[in-house]
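Structures follow.
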Structure 1
Amino acid sequence: MAKVTFIGAGSLGFARRLIIDVLNCPAMRDTHFCLMDVDPKRLDYTRRIGERIIREQKMPAKVTATTDRREALRDADFVVIMLLAHGVEPIEAEYRIPLKHGIDQCVGDTLGPGGVFRFLRTAPMILDVCRDVMDVAKPNCWVLNYTNPMSMLTWAAYRGCPGIKFVGLCHSVQGTTEMLAKAIDVPYEDVRYWVGGINHQAWVLQFRHKDGTDLYPRLKEALPKSPRNKPGIADGEMVRIMMMQHLGYFVTESSGHNSEYNPWFRKRSDLIEKYTGPDFAGESGFIARAYGKDREGWEKGLEDQVNQADPIDFVRSHEYGSGIINAIWTDAPFRIYGNVRNDGLITSLPEGCCVEVPCLVDGHGVNPCFVGELPPQCAALNRMNVSEHELAVAAFFEHSRERLYQSLYYDPLTAAKLSLPEIRAMADEMIAVETQHGWLPPLR
């Protein structure tokens, strides 16, 4: 029986999905799911729904729940991190204050003011988990992180806990490639792709039919013409289509996300209106509003999920987590895209940074694949982001206010809008608010 510990298990939707995914693997049907969250009420919802899934599927798995992180990690074989540091309140501040200074964010969880401050308040918790894993979990325990900002947190985990078995996971590669296959009416199972770069900004370097035919010419022909007959593809993907037309390659993650990671799409209101749309297509403050929905309605939704009359849909998702767990446990090979330390994997990006590359998973763990050089125009944009990652990680480990300023000086969107003194003033206001609430670690 494998022990799989969820840290941040109060994230009911995600925890429920992963429980279902793992139990869909025949070898994992006796898994012990140990759920941990600091919020007992949310934790209880997840425990109840986990027990219901097991009961409905008549499986020998079990669910336990605790608010004690160290106890949850004791003797764990796998740890899945899905935590939200300090709840939803900081997210609103990390949208509102930059907006006041002219920085308009859609999501703000990966880069820019929102991403950097989210990293600084989340990294202490991630490192606490990693240290406990190395202390009390099984020697071969793997940590699977789903918490953003992925690149900065993964970099911090490797730097702060040398030897940790840690991989950052996202669904943007499989989600993007599936969307592209749909755009040109090719069955997804007939597509072969090769992707490399950084999280939320990895490049679809090859996109081929299984017979070897290059499908990129069809993509470049079809995508700009598809808003009318392919709603949900080009309607919400103007940013990524424009990037493909000018840079030659399609990039992973939504247009709303990607509109924040460069200097081109959010620096003027007319550009925002032209290139972005509702929700993840680039709507201003979308995530802040999504997290800010009324708690009473949210709790009713959880109660409804736990008590719904119909059986819970037992269908496996495309998230990589269950496949990794099954592959390591059974030594059955499985291919993923993971966020790992760049030990010569992408030669045109700095050594030691976090990169997203193909990985083969088996009983030996997560084994990253060599990608080599990226197209220079793609590497150039990645390096802009990696410079920000590097300085933010340095700010955390050095407790340095100056490094924090410097990370934002090199943020593409922030630098396109603000002068150096203006960036510093925005950061000072964010530091003051987040320090007052106890969200940030000390900065000197």
Structure 2
Amino acid sequence: MATDKLTVHLPGGAILARHQENLVHARGIRYAHAKRFQRPQSVPDWDEIQDCTQRASVCPQNTSHPVRGTGVLDGNREQSEDCLHVSVVAPTSVQAAPVMAFLPGGGYTLWGGDIDAFIPHGLARKGVVVVTITYRLGIFGYLPIPNLAPANLGLLDQIEALRWIQKNIAAFGGDPENVTVFGQSAGADAIYCLLVADNTDELFHRAILQSPPLGRLYDENRDEATRAMSQHASNALSHTDLAVAPVSHLLDLQKQLPRVSRSVSPTLLPFRPLFGEYPLPPESLHSDRFISAARGKLVFLGYTADEITSFTHMDPRKSYLYNLFHGETDRLLQRTSTVLGRRLPSSEVRWYPKGNNKLKATHCIDLPFLLGDWSAWEHAPMLQGADAEKIVEKVGIAVKNLWVAFARGEDLGGRKYIIDGSFHFP
């Protein structure tokens, strides 16, 4: 399989990308830089051609407790605090193509935009330019510490990445006036935050939220839990030590913090964006902000039929887990449709492999339909069972068609799409 290299000229300088099977693939393009616990800054122009042909890093993370349904995804990837980069896959010779920007999930503690399971070749072959975004996680991106680390650094990274898309995506044939953000789990939660955040209106135009854990917005004592984690971190290491400690020390500290959080609040997302802290509005305004955003942007909501089976070992309260995903998503759909006078399009994945009777259509089972190839997903526990590869390939074509149709601006009405083993679109 022949692979060529080509030079892509961005406004700030040139990069080297790969060209293979009518796709251009650039990996690890820096969109910002940031010192530890500092807000991201735009990247200055450069003179030398930057090599963007190699696998890119992820933010430092603990991989010993993977998501139950997926197992470890690309666990050997290089980890680095210097991780503010995007990867782009684009068809060759396109102009003003729709842009799809992916925000990975992982509970704000795992994964990154460039891992093999998230490579978007299949989507790009349908005529869209796809950008996958890596941002800071865990203690590096979502733990505010007074007088040291501002809140919402990971969210600010994501905003900076969207600004990069506005400035640079035309060089790959993408249309900066037609950007769809899509994300799953914490990535979908991040998109909810982007929809209600200050000064993001012009950065994207459509949004797909897959399995957003919106129930976390109503966890009891959630702010107190964050303060408890911040205090624990400050007690464990001084501000000076936190600022200069080896990454391994911070990751060891990060392992302790979920227990601290859950001693105060039931949340499954101890690391998360905080409302009332820049750039997010106070909690009292987020629902109205979302409905206002949905007036001006097309929004698609999706979830899987059995989200909670990936989490019952962490929290056996089924009512809490149900509300974390389905309950609040259903209420959001209802509130929004009542105010706007129209329903948002939505989807529900019901398929799971025959013989996989424990996890069923669990959290994350929608991802293999959209991203990566079978070699990246074949060991995932949620996909162990008869005919999994065949169905993922067949149904994946239809799911990609649906997502791309939305990104192109096709009218999906207020229909709910049931994604089972025979799903097709159009």
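For which of the structures 1, 2 does the calculation of FRET efficiency 1/(1 + (r/R0)^6) of positions 18 and 354 (r between Cβ atoms, R0 = 25 Å, to 0.05) return 0.10? List each step's numbers first, then the result.
Working: 1: 0.65; 2: 0.10.
That value comes from structure 2.
On mean count of other Cβ atoms within 10 Å over residues 178-185, which of the structures labelled 1, 2 is highest?
On the way: 1: 17.9; 2: 26.0.
Of structures 1, 2, the maximum of mean count of other Cβ atoms within 10 Å over residues 178-185 occurs in 2.
Tell me which of 1, 2 gives 29, 27, 22 when you compute semi-axes √(5λ) of the Cα gyration tensor in Å.
Details: 1: 32, 27, 23; 2: 29, 27, 22.
Structure 2 accounts for this read-out.
If helix-only ellipticity at 222 nm (-39500 (n - 2.57) for each DSSP H run of 4 or more, over all residues; to 500) computes to -9000, which of 1, 2 did it come from? Please list the in-between numbers first.
Values: 1: -14500; 2: -9000.
Working through the options, I get structure 2.
When distance in nm of label points 7 Å out along Cα→Cβ at positions 26 and 42 is calculated, the result is 3.7; to which of the structures 1, 2 does this value belong? Display every interim value, and only then the final one.
Values: 1: 3.7; 2: 1.6.
Source structure for this number: 1.
Distance in nm of label points 7 Å out along Cα→Cβ at positions 66 and 154 was computed and gave 1.9; which structure, 1, 2, did it come from?
Values: 1: 3.0; 2: 1.9.
It must be structure 2, since only it matches.
Bear in mind that the values in this text are calculations on the coordinates, not laboratory data. A quick note: this is a predicted structure, and the numbers were derived from the prediction, not measured. Cβ atoms are built from the backbone, for glycine too; each structure is taken alone.
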